[in-house]
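Student: Next up: the structures, one after another.
No lab work stands behind these numbers, since they all come straight from the coordinates. What you are looking at is a predicted structure, and each value in this text was computed from that prediction instead of being measured. Cβ atoms are built from the backbone, for glycine too; each structure is taken alone.
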Structure I
Amino acid sequence: MCGIAGLFAAEGIRAEDLTRMSRKIAHRGPDGEGFVYFSDQSAFPAASEDTRENCIGQQLLWSPVSRALSLPEKLSGGFAHRRLSIIDLEATGHQPMCSADGRYWITFNGEIYNYIELRAQLKQHGAVFITQSDTEVILHAWQIWGEACLHRFNGMWAFSIYDTHTQTLFASRDRFGVKPFYYTQSGKRLAFASEQKALLSLPWLPIKVNPDAVFDYFVFGQIEFQPQGFLEGILELPAGQALTFSLLSGQLHVKPWYALEVDHSIVPWEKSTHEKHVQRVQELLSEAVRIRLRADVPVGSCLSGGLDSSAIVGWMRKHLGEKMPLHVYTAAFPGTPVDESSWAKIMADWVQAEQHTILPDVDALMRDMEALTRCQDVPIWSTSTYAQYRVMQGVKASGIKVVLDGQGGDEVFGGYEPHRSFYWKGLPYGEMLKAMQQGNGLLANMKFHMHQQARYEYAFRMPAGMRASFFKNYFPENAYLNPALFEHSRKRFELQTNSRQPDLNGRLAYEMQNTSLKGYLRCEDRCAMWHGIESRTPFADDVPLIEYLFSVPAVYKMHGSRLKALLRDASAPVLPQAILNRSDKQGYTTPNNAWIKSIAPHFREHFNSVLAPFLDVKKINTEYEKLFHPRTEGDTGRIFKFISFALWMKLLGEH
């Protein structure tokens, strides 16, 4: 787990630009720094003041000779790498790394969890290893299998490989976007990095806000819905896609390398088939957690008290054994309705884990708002991101460098309340009515179903003009946007037509790819890496588990309208009954509304003319107390977004 950056231009690059990019993401790799520069077909490994002494002068092709390396006058490209040491802690794990013949160079962020199995396969093809790292496994896999090697990897990654012979750059991102990759191209010049802030350090890149992304953020609650996000000129390499760039021609191509196959079949529920699926999910989930315990440093886990994180902790204890220490980390809000720490304690006690309780509060939020915004690079949804930020801070303070987390559990197993509606929608009419009789009863469930379908499907069948009116009325906060923004971005409603799904599996696949999960994973990555922590998410990147779950007909995921039925049954051996049968999980929530009321007065000065192209600043200032005094008890993230956006714009102006 690290930070990566690269800069290439046939007409030449400046070493100081790459150094500046690396410094901007130093938090992602506090354990060391490395560079390699390219001039024509030659490579020059280089060190900096942050390069560990034991990584210099080693008998390795990728080791810098000294700190005082004299570089060629003309440089055509270079890689930077900030290292967080998790696997192969020695100098042999230093990056950027190269192949044995010096032709291929790599800068890699992530973990290939099945690297031990791949290593054995590659040895049968003649590969000779000199390190214990998964980075070297990628290099050998690339040499032997080419781009097809991507399909053999089980894990999370963003990496780039440079071929010094053909002077071609290749970059890849994992299937579901756990690890980030951003790039910008200007003529025959290309730069990439793990975070946007590194690219913003380039003197030749103008800073201009993309109004379409701002519209998506406020109206649809989407962050980086398309490759070009909040900043024009900076693009995100989409999940499951790869990039190639020719230094000689300046040609850049982006193409998908992965597509999730989804079962949409309508079949009757059968007990024996259900039991078969439960057994297989149990095996896959157990293995997913087992291989994510592979590290040369201790591994802990986040624990909210919900089913997802509790299941992961339960399987961790099973694989670690009774005597191995297990550290778990919980955000708590004592005395508030959203505090769920008592549930986390039940699970921690059951597995005999050492529980670390973190107490985020509104005063700390005010103190950390700027750091949180810089950490995320973009505006955020709600204060729940701050709770995650503080948890990762607590992980660092305890001396643990790796944690497992439950992101993706809702998206692969069906855990959100609206998922019930998509489950019913995919059933034959008679079965749908029968299923709706469960829980709250037929009438209440029919009303709920119509409400959800109106929100997620029917609204997107309307003409664009009617959709705009619908969203303004359904979400009254949209009345505080600049009307010109609605007119300018009216076409965005057309793009949302793809959000209509025929059934539960279709909806889950949509959420897995480029919508809600991607946003949660982005928050997770930034919060963890800001504090030098590696976060591992088995539900979001274990390909055998995910692909199996999307091959299972939806009827087995929510039989009887029971959320996460497969996860509950598969995790029964490692969970206490209290957690297994719990049905009141609130999600990862904070006292969001109370915090908004408290912090809003401190941000009023930020609502000025700078925001006028996007927000109705006059209306906001006239009705400031009304806007930031939530009238409901629920988590009002839509209101917090105004504060987050205003602060982000302020910090962007100071860049």
Structure II
Amino acid sequence: MPKTKWTEKYKKKVLTANEAIGKIGRGSRIFLGTGCGVPYHLVQELANCADQMADNEIVHLLTLGDTPSADSKFQTQFRHNSFFVSANIRDAVAEGRADYTPIMLSDIPRLFRHKRMPLDVAIIQVSPPDGHGYCSLGISVDITKSAAESANLVIAQINNRMPVTHGDSFIQVNDIDYLVPHNEPLREFKAQEVDETIDLIGSYVARLIENGSTLELGIGALPQAVCSNLMETGVRNLGIHTEMFSDSLIPLIESGIVNNKKKSIHQNKVIASFAMGTKKLYDFIDDNPMFHFHDTAYVNDPHVIGQNKKMIAINSALEIDLTGQVCADSIGHRFYSGIGGQVDFIRGASKSPGGKAIICMLSTAMDGEVSRIVSRLSEGAGVVTTRGDVDYIITEYGLATLHGKTIRERVLSLIAVAHPKFRNELLEAAKKMHYVFEDQVPFQVQGTYFATEYECQETFKGPDGDVNVQFRLIRPDDADRIKELFYDLSEESIYFRFLTPLRSLRRQTLQDFYNVDQDRDISIVAVISIDDEKEVEEIIGAGRYLLDRSKNEAEFALLVEDEYQGRGVGTFLLSQLMRIAKSKGVKRFIAYVHPQNQKMVRFIHKTGKVVESHLAIQDEEYTFKLQL
């Protein structure tokens, strides 16, 4: 369009804020722009003109800062209807003065475009027009673009501090009815400080992220912790496909960790729908071709998300029950946030080759007095992510993998990452609901089952070539994998390990493997991945010691799958047990071996640690003592 045509129309559309708000009729449904892109000057004027208004509905996703129209004194003039209950609207919703509409973020644009929620007015904020008459929605494309395209009347605050962003972020001056030039700083969002606990959660998340992954990051202290830990892991060639992001992304881009080169779609581009951060972030994305903004109907479409290989979706929760139901938008009956894009990205990541859907949360609330992992969701709590969708749950005590697992396995996994003081209370509740066996042993561990000091990885010659084996602490949810190990053993191996010809593995014997306290006893397992996406584990070996405090010596035992025997796995297991025991001040190991088990006899002698051995004829066993 020739410049003269749009510039002439531009001049005729310019009004003051008061004049523009005066164009809004009583009983109108008014959309407000999102997050840090909220047109703050116009929002203030809307409240100033309240005496002209009556029965106006204000629709929005997420607003920051003062929202005077939500004040109780304006109840007859304005009623807010929010798709996400942010802090500045929470009391109004709780008191019944405002509405909350639960909906997937990907579905909101369709509400507007298909007139399921017809909009009379859209109040938005844009950059000044370029030479062709196009303004950018800048940091807030999200549902704002669909609202501007669907509303009968569009009022735009023109702010030269709004960044110009690339992608599907533009609106033509001709499509705006009234323009209100007003320059002011954009709203800024600063996440809370990352404390030690949140940083630990971030470290667990970072361990799941592989080279070439594409991330959904979000905003807040947790994404900051994830990003900080990614700086330390050595991971490379990450991409970003996320509904929103903040300043935490900048260091990853500047360091080259995020370069978007390995993305399956939109290669070399960060794909997002809105940004919330500081002026530093807004300056960074201004006219930066790396960033492409699109509306949430596209960015949050699970089909689009799933096209990214190794898609990592990172979201949060308020409460999770023992079956894996995730409540993320309410605390009991009180609505606290919203569905947002959690389900969109969880379902998208589940369709992605190598994708992972992660839910993170602190293990407790209310200064540690309440467990966030519960036997039953609180009365009134809503399920955002179903037990059929849930994948990884992470707290500061580790990670639970739930997808495809039985209720019994889920219960044990989730209790293992609950706060220690609530674990056995949860276990008793699970027994009453018959989620686990009635004789399930209590949890003894008072810390984490995911202690990094007990973890390592080594490569061995396997039956079909080199195989990477991870060594870690045993967990209660390893029970079925230990059982599979037992039934893979030859009769000879079973006899030599248990000194009796077992035909089946008693549940009590099985529980003895993982019933450890990490103070007196330690059990570690050797684990391999048996699928390309490294989500299905097989235990090929297990080692354990039990400490006799009176003698400061520990009895140890090893179990290695037959086809991995003689390949160094058992030697490594024993060396790990020795290392751990020595660090805890244990002086000696003791082992009882059947005289016919010459493999084990030779194995123990090869350690070079034997200081005493003798054969008890009556008991038909060798006794070996090893000095640590």
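Student: Taking mean projected area of the Cα convex hull in nm² for each of I, II, which is largest?
Tutor: Values: I: 28.6; II: 31.1.
Top value of mean projected area of the Cα convex hull in nm², among I, II, belongs to structure II.
Student: Rank structures I, II by mean count of other Cβ atoms within 10 Å over residues 232-239 and report only the one at the top, that is, the highest.
Tutor: Numbers: I: 20.1; II: 16.9.
Biggest value here belongs to I.
Student: Could you figure out which one of I, II the value -11000 for helix-only ellipticity at 222 nm (-39500 (n - 2.57) for each DSSP H run of 4 or more, over all residues; to 500) was computed from? Working shown, then result.
Tutor: Numbers: I: -11000; II: -8000.
Of the options listed, only I reproduces it.
Student: Given a computed value of 15 for relative contact order in percent (Cα under 8 Å, 6 or more apart), which structure among I, II does it belong to?
Tutor: Values: I: 15; II: 8.
Derived from I, not from the others.
Student: Comparing mean count of other Cβ atoms within 10 Å over residues 40-47 across structures I, II, which is largest? Could the numbers behind the result be given before it?
Tutor: On the way: I: 18.8; II: 21.5.
Checked I, II; max of mean count of other Cβ atoms within 10 Å over residues 40-47 sits with II.
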